[in-house]
Structure I
Amino acid sequence: MSLNAPAARAGRFLNVSGPPRFQSVALAALPGVRHGFFGRAGGVSEGVYSSLNAGPGSRDAPEAVAENRRRIAAAMGVASERLVSLHQVHSATAVRIDGPWRGARPEADALVTTEKGLALTALAADCAPVLLVDAQAGVIGAAHSGWRGALGGVLEAVVSTMQAAGGEPKRIVAAIGPCIRQPSYEVGPDFEVQFLQVDQGAARFFKPGSKSREKRQFDLPGYVGARLEAAGVGRLETLAIDTYSEDAALFSHRRNTHDGASDYGRNCAAIVLDP
């Protein structure tokens with residue numbers, strides 16, 4: 001797929017037993033793998049975290065987060081301890097894993113495994129969650145990609161780690177889940193400069209702001225998709241769902257900030273190889 005080709009505007013919504021979730025049509029068609037992009041519905045948390053907050057790094061009640069994660073794990077067909085998350089720090093670090101953590105979660109932003117029945121997650125609340133599969137090699141990945149991670153190379157890192165585990169980039173199917181989309185993502189001119197210092201071609205992911213031409217609107221999923229394609233990913237699907245505007249369905253850090261809230265819940269993207 002060309003770097004300039006528009007991303008696929010696809011996806012489906014599953015309202016099944018357990019928490020509802022969005023799905024990638026491309027990933028759902030692959031054998032031996034399950035996935036879901038879980039939003040805010042179907043959990044027990046209250047207030048700004050209502051209701052399926054999956055973020056252990058939030059200031060939500062730990063027992064509520066644990067129950068929400070148990071529900072997500074059950075929907076993915078795994079025990080709660082086999083739903084694994086990272087201590088995400090907007091890095092370009094990818095980690096290969098073969099079982100649940102035995103200690104503290106490492107600081108990284110992408111996970112890769114060949115282990116069946118181990119659910120990898122990417123937590124986000126405007127950043128782009130990316131799920132990846134090489135079904136032939138039996139390799140899956142999950143990446144948390146905000147603008148810092150994408151610019152720093154987290155997408156290339158997850159593809160490279162999958163390749164080291166036996167995957168081939170051209171066989172990888174990747175899906176970019178719900179994230180903040182360009183009309184909702186207004187930034188200052190200094191933000192754009194950081195991208196242009198790395199790649200002048202990144203200018204195509206910015207357009208003038210809606211209220212002021214001094215502001216810019218950034219296309220995060222478009223940029224993430226271009227980096228995945230440049231890394232050699234064979235097929236890419238982008239779910240055209242905006243976390244900022246879909247307040248009933250998804251958590252959004254930017255929306256909560258604009259509303260004056262001091263914290264926010266986390267959406268959970270999850271993927272697992274069938275046991």
Structure II
Amino acid sequence: MAAIRLLCLILALVAGSTSAAQTVRYCDYPVYPPISWSDGKHVRGLAPSVVKKLFGQLGYEVEVVVLGNWKRCLLDAAEGRVDVVLAYSTAQREQSMLFSTVPVLREEVALFVNRQHPVQFEHLQDLAHYRGGLLFGESYGVEFDRMVAQNNNIEWVSDSRQNFGKLIRGRIDFITQERRTGQLYVESLAGAQDIVALPTALSVDYLRVAVSRRSPLAARMPDIDAQLQRMVDAGDIERLLNESEVTYRDMINLPANIP
């Protein structure tokens with residue numbers, strides 16, 4: 001009888017270990033609609049939907065981890081405390097993370113400005129004469145990051161609405177923001193009628209699945225790329241993006257007294 005109990009205990013421990021090994025910890029900072037946002041209870045949007053579908057089809061459960069800012073997500077991924085983030089690839093990030101060769105989404109980074117305080121922008125160095133706003137941990141390429149470091153002209157915050165509020169009040173001159181996300185904020189923020197995106201893009205980049213080099217998932221990058229490609233070919237990414245935009249607009253247009 002003791003031997004049977006011992007065998008049952010061993011089997012339970014093995015089962016528990018297997019289950020834990022099949023859980024993917026995905027870190028999100030949900031302030032980028034329609035890519036990701038919070039409805040007050042859950043993280044919504046394209047990014048968590050893609051991650052859940054992608055890793056679900058590879059046989060994993062997904063645990064969504066929300067931290068205080070985007071920089072914390074990147075740090076936890078670098079240290080292996082979380083397995084996955086969705087991010088732009090940079091040389092610095094590639095030291096600690098592996099990026100999918102198949103992109104999730106093409107993103108155009110735009111400059112959002114206040115028409116009451118015009119900004120003259122043709123070349124990157126033009127921005128050295130103005131004060132901008134970014135979220136902690138954001139990076140928009142080597143040249144942009146170098147310009148920021150050289151001129152110390154960026155105010156760092158943890159919330160996009162705070163950034164747009166400062167732009168509305170004229171406390172900063174520009175925001176660098178993915179064009180879709182910025183447009184959704186402008187649509188919904190009071191007093192944002194003078195906030196516009198300049199037609200010239202600051203950069204074009206690609207949102208990718210990034211796996212911590214310290215995660216067991218690092219060995220499955222070929223499988224991740226293959227499954228992502230199947231999702232792209234099937235139109236899953238485009239469908240999830242469209243659904244996310246509709247859901248976000250519906251949410252922000254709900255009357256305030258509806259629970």
Structure III
Amino acid sequence: MTLIDTHCHIGYGDFDGDRDAVLARAKEAGVAGMLSVATDPDCWTRYLDVAGPRPDVLVALGFHPNYADSYSDAECARMKDLFARHLGKAVAVGETGLDFFREHCAPEMQQRAFQAQLDLAAELDLPFILHCRSAERAMCDVLKAQQQKLGRPLKGVWHCFTATAEFMREAVALGLHLGFGGVTTYPKAESVREAAREAPAERLLLETDAPYLPPQPWRGQRNEPGYVKATAETLAKVRGVSFDEIADLTTANARRLFASW
């Protein structure tokens with residue numbers, strides 16, 4: 001039995017004091033790989049340095065919508081160069097997307113950074129990682145236009161999927177995978193579980209978003225990659241299958257999407 005945490009921030013400062021212990025606990029929980037997602041130019045090289053000696057830790061590089069004001073053509077070119085210099089370690093673009101809940105960056109600034117990252121992912125033939133908060137309709141409209149421009153299904157994952165089953169179906173039609181994390185375990189998150197129940201098996205992914213959004217047993221505490229096992233258990237229960245089936249399925253999906261682990 002192996003699990004893949006397709007979205008965490010193990011390069012984040014919250015783990016500086018005990019990162020090796022956190023990774024050891026993840027391994028004990030069956031986590032065979034994780035994607036550490038760097039959210040702005042200031043942390044790209046730090047995340048790559050953390051992942052460098054650890055073959056199970058891969059990296060995504062991007063401009064999170066809350067840091068879209070850090071986007072420039074020059075920084076995007078630097079990111080592209082990092083992908084070229086870290087082939088096999090930097091395997092995805094993002095996280096990118098739209099966030100209209102927090103007023104960190106103007107929507108038009110977010111849109112510019114979002115589109116540039118979608119185009120870079122297409123150019124490099126890499127998957128992209130989507131962040132969306134209070135912007136589902138706007139984000140899907142951008143993605144539909146991108147799909148039409150490319151003339152093919154999109155290659156990416158809607159991280160921390162907490163939208164409705166209707167948006168799940170739109171995402172699937174676009175070609176996207178769906179990342180389910182700790183929110184799936186929350187008592188009031190029945191709409192998320194409904195989407196997880198109905199989603200096609202080949203589009204399901206597990207994630208933690210550590211150190212954020214821990215599963216229910218650890219609410220209010222720091223999240224960590226090993227806790228992805230609790231989400232897998234919930235997903236198995238929701239879909240009426242065994243834990244091993246969910247583990248095998250989501251691991252195969254992650255390996256296929258990211259061509260890694």
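Every read-out reported here was derived from the displayed coordinates using simple, explicitly stated rules and does not represent laboratory data. Note that the coordinates shown come from a computational prediction; the quantities given were computed from them, not determined experimentally. Cβ atoms are built from the backbone, for glycine too; each structure is taken alone.
A few comments on the model shown:
- Among I, II, III, structure where mean count of other Cβ atoms within 10 Å over residues 128-135 as derived comes to 27.1: I
- Of the structures I, II, III, the one that 4.4 was derived from, the read-out being distance in nm of label points 7 Å out along Cα→Cβ at positions 32 and 48: I
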